[in-house]
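J.: Several structures are given next for inspection.
We did not get these values from a lab; they are worked out from the coordinates using the rules stated. Keep in mind that this is a model prediction, so the values were computed, not measured.
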Structure 1
Amino acid sequence: MNDLVVKPKYKVATGDVITIVNEEPQEIDLVPEKMNLDIVYEDNDVIVVNKPSGMVVHPSAGHATHTLVNGLLAHSPLSTINGEFRPGIVHRIDKDTSGLLMVAKNDHAHAELSKQLKQQKNLRKYVALVYGTIKEDHGVINAPIGRSKTDRKKQAIVDDGRPAVTHFTVIKRFEKYTLIECRLETGRTHQIRVHLKYIGHPLLGDPLYGPKKVYGDHGQFLHAQELGFEHPQTGKLMIFSAPLPDFFEDKLKKLKTNRNSAAIEIFNINILN
């Protein structure tokens with residue numbers, strides 16, 4: 001604007017000269033990269049991988065390399081159903097969310113796992129640390145989610161959004177935080193993050209839906225701890241779990257020490273019970 005870069009809230013006035021620069025689209029080359037992946041389970045059809053916080057699942061604008069897909073391609077052939085840049089990816093979790101993902105190694109497995117997701121037959125449980133004290137021991141958040149009308153980077157609760165249901169159960173209450181389990185009934189973009197903000201208990205460390213002053217540098221305290229599905233070939237129910245990442249456990253240790261309480265033993269938490 002008038003040879004200056006202005007903020008989005010700038011109001012255009014008569015006589016202003018607007019200059020728009022079209023950037024050349026960035027070409028993405030899907031290159032296999034050797035990585036030390038935390039593979040929890042693998043056979044001829046599926047891979048279950050424990051993704052670390054900070055890793056993007058598949059290439060996109062701004063994240064052309066060093067994604068989980070790049071690492072998986074160097075490890076194994078993957079299904080082709082989801083297109084060139086998301087091979088094998090049946091579902092995804094956010095960059096700063098850690099935990100379990102199921103990956104399809106062939107198209108038959110991909111189709112079967114996708115069908116289970118659509119029919120809501122999968123088990124997906126998360127552990128989350130949120131701001132504030134949740135009074136209810138458990139509850140259901142049923143609110144439609146869609147693109148925010150005011151910020152295109154965000155999702156929001158909107159009347160014309162897609163149905164979204166999250167079940168939660170309190171694991172432990174602290175003075176300023178609550179540790180909860182979340183079970184997904186649907187799988188919308190940012191679903192847990194949006195739903196928890198909606199009920200007034202955003203995730204600790206969430207740079208997008210939490211307070212402006214973000215806690216820590218690991219992103220949101222959200223971990224996909226349990227994953228269950230029927231094997232695409234045998235039909236056998238398979239359930240996997242992954243321990244909390246170190247930064248999550250360290251925070252819980254500090255909260256435990258601050259409370260001077262011996263009641264919490266989260267380090268070997270078994271939400272199957």
Structure 2
Amino acid sequence: MTDVLDLIPPGALLARPDLAEQALEGLVRAQAYRAVEPMHCRVAVADLWSDDDARIDQLLFGEAFDVLDRRDGRAWGRARRDGVIGWVVLDSLAAGAPLPTRRVASVDAALPLNALVAVDAAGVADDALEPIGAFETDPAAVAERLLGRPHALGARSSIETDCAGLVQQALLACGRPGPRRSHDQADLGQAVQAANARRGDIVVWLAPPGGAHDWTGHSALMVDAERVIHSTGARGGVVIEPLAEVEARLVAEGFAPARFRRV
């Protein structure tokens with residue numbers, strides 16, 4: 001049996017040595033295989049934790065989560081929207097994965113931006129919702145509506161967010177692919193030269209190699225030819241800064257020079 005775990009980055013498959021999802025039988029070695037149980041987030045935001053109890057992601061209301069294991073009041077599985085695997089408090093989930101018909105388009109509603117609504121809008125006004133398939137066109141404008149929101153590692157909502165979470169949420173609001181990690185965002189679309197970068201382009205500084213951290217880089221969006229918007233611990237939240245200043249600070253900390261991508 002070929003063990004594809006040797007070929008795929010850790011955490012990319014819903015599999016452990018003792019248990020793997022049924023779809024991986026014959027591909028991945030495990031002591032047992034089990035079908036996933038579709039569930040969805042029933043609270044505004046639920047944290048997703050690693051095996052080491054570090055917050056690595058979040059689920060938004062209505063997002064599907066495929067559960068493979070349950071233990072001590074938590075569920076282990078995969079966030080269907082961005083593919084992140086981890087543990088979530090079981091009580092924050094409800095059975096099934098209903099097909100959403102609307103998404104939250106406001107950053108000030110009772111539910112966070114990009115939350116998914118099937119029937120129950122959980123107190124969200126109709127004017128804060130848009131039909132699935134009706135998207136915005138300017139990711140930088142979406143990010144600008146989150147100026148001042150706090151920076152928090154592992155967060156990805158309009159309440160608080162890390163750098164990659166901000167870019168992800170802006171892309172999702174525009175109906176574009178929204179990977180959760182900076183290194184995956186650095187592969188989106190097409191490469192752009194720094195001199196040609198424009199509003200809405202993604203900027204990624206890949207993390208120094210060998211660090212004892214879960215994050216893989218730092219992500220931002222171009223506001224114009226000279227400025228970026230990003231969520232940064234150095235400034236405590238979502239801010240607009242000159243690109244040159246961010247580049248100098250991050251390169252001095254060991255990050256790779258900026259990559260620019262157009263999606």
Structure 3
Amino acid sequence: MLITGASGGIGRALALLYAAPGVTLVLWGRNAQRLQETAAACRECRAHVLTREIDLADGKAAIIALRADDEATPCDTVILCAGLSDMKKTSEKTEQPEMVLELGLVNYATPAALTMAAAERMQARGGGAIALVGSVAAFHDLPFAAGYGGSKAGLARFASSARIALAPLGVRVSLIAPGFVDTAMSRRIVGPRPFLVTPENAARHIISAITENRAEVIFPWPFRVLRLIDKFTPRPLREAIMSRISADQKPR
């Protein structure tokens with residue numbers, strides 16, 4: 001099993017829940033120290049753990065790394081959990097173009113490429129499961145976070161399309177769309193975080209989605225209701241409402 005974003009948040013929670021005797025975990029993360037802390041905790045549960053420090057902003061390197069790690073340790077489950085969250089600061093007129101590019105790479109382009117790299121190898125072995133961790137931001141027009149919301153919307157469309165394309169090959173694809181999760185990333189948000197869930201709660205939703213082969217999981221439940229409301233609200237009214245919403249975020 002390969003888990004990206006394992007140096008903290010949901011990825012770390014997933015690794016700890018899966019860690020058990022006889023289980024092999026391939027853990028990726030950007031922060032070397034926190035990644036090794038996660039690995040040590042998993043080894044205490046008698047899991048076999050391999051780690052890789054990597055930045056998903058480098059998509060080509062990530063593809064090479066996945067192929068190398070899967071060659072050494074074939075993975076029947078891949079959970080692409082790593083992501084970035086950034087938005088326009090209240091002091092800025094527009095979102096920084098470099099930030100938008102990084103969000104697109106880390107949240108959409110690289111996970112999409114890794115999905116196909118993993119599927120390529122899984123289908124040769126008879127199949128496997130891939131979970132893509134997105135966000136409820138994919139379903140709403142966020143004027144202060146067009147780059148973030150756009151990257152997650154791209155991932156959502158990719159996941160639904162890839163699920164259809166890869167099903168005949170025995171590769172199952174699930175999209176996970178959480179709301180606010182109590183991670184270091186979300187703690188940067190200045191303002192309320194309604195319906196906040198713990199990383200452990202989020203991890204259990206992901207494990208359930210993979211086990212049950214669910215196409216899409218949105219949690220907590222109020223965000224499923226909000227998605228329906230957004231879907232059936234006329235665009236002029238929706239734009240008027242969203243234009244009045246603002247947010248801010250502390251630096252990384």
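J.: Just checking, which of 1, 2, 3 has the largest value of Rg/Rh (Cα atoms, Kirkwood Rh), for residues 108-203 alone? Please list the in-between numbers first.
T.: Details: 1: 1.02; 2: 0.98; 3: 1.04.
Comparing 1, 2, 3 by Rg/Rh (Cα atoms, Kirkwood Rh), for residues 108-203 alone, the maximum is at 3.
J.: Matching task: 40, 23, 12 is the computed value of Cα extents along the principal axes in Å, for residues 132-187 alone. Pick the structure from 1, 2, 3. Walk me through the numbers on the way to the answer.
T.: Details: 1: 34, 22, 15; 2: 29, 25, 18; 3: 40, 23, 12.
It must be structure 3, since only it matches.
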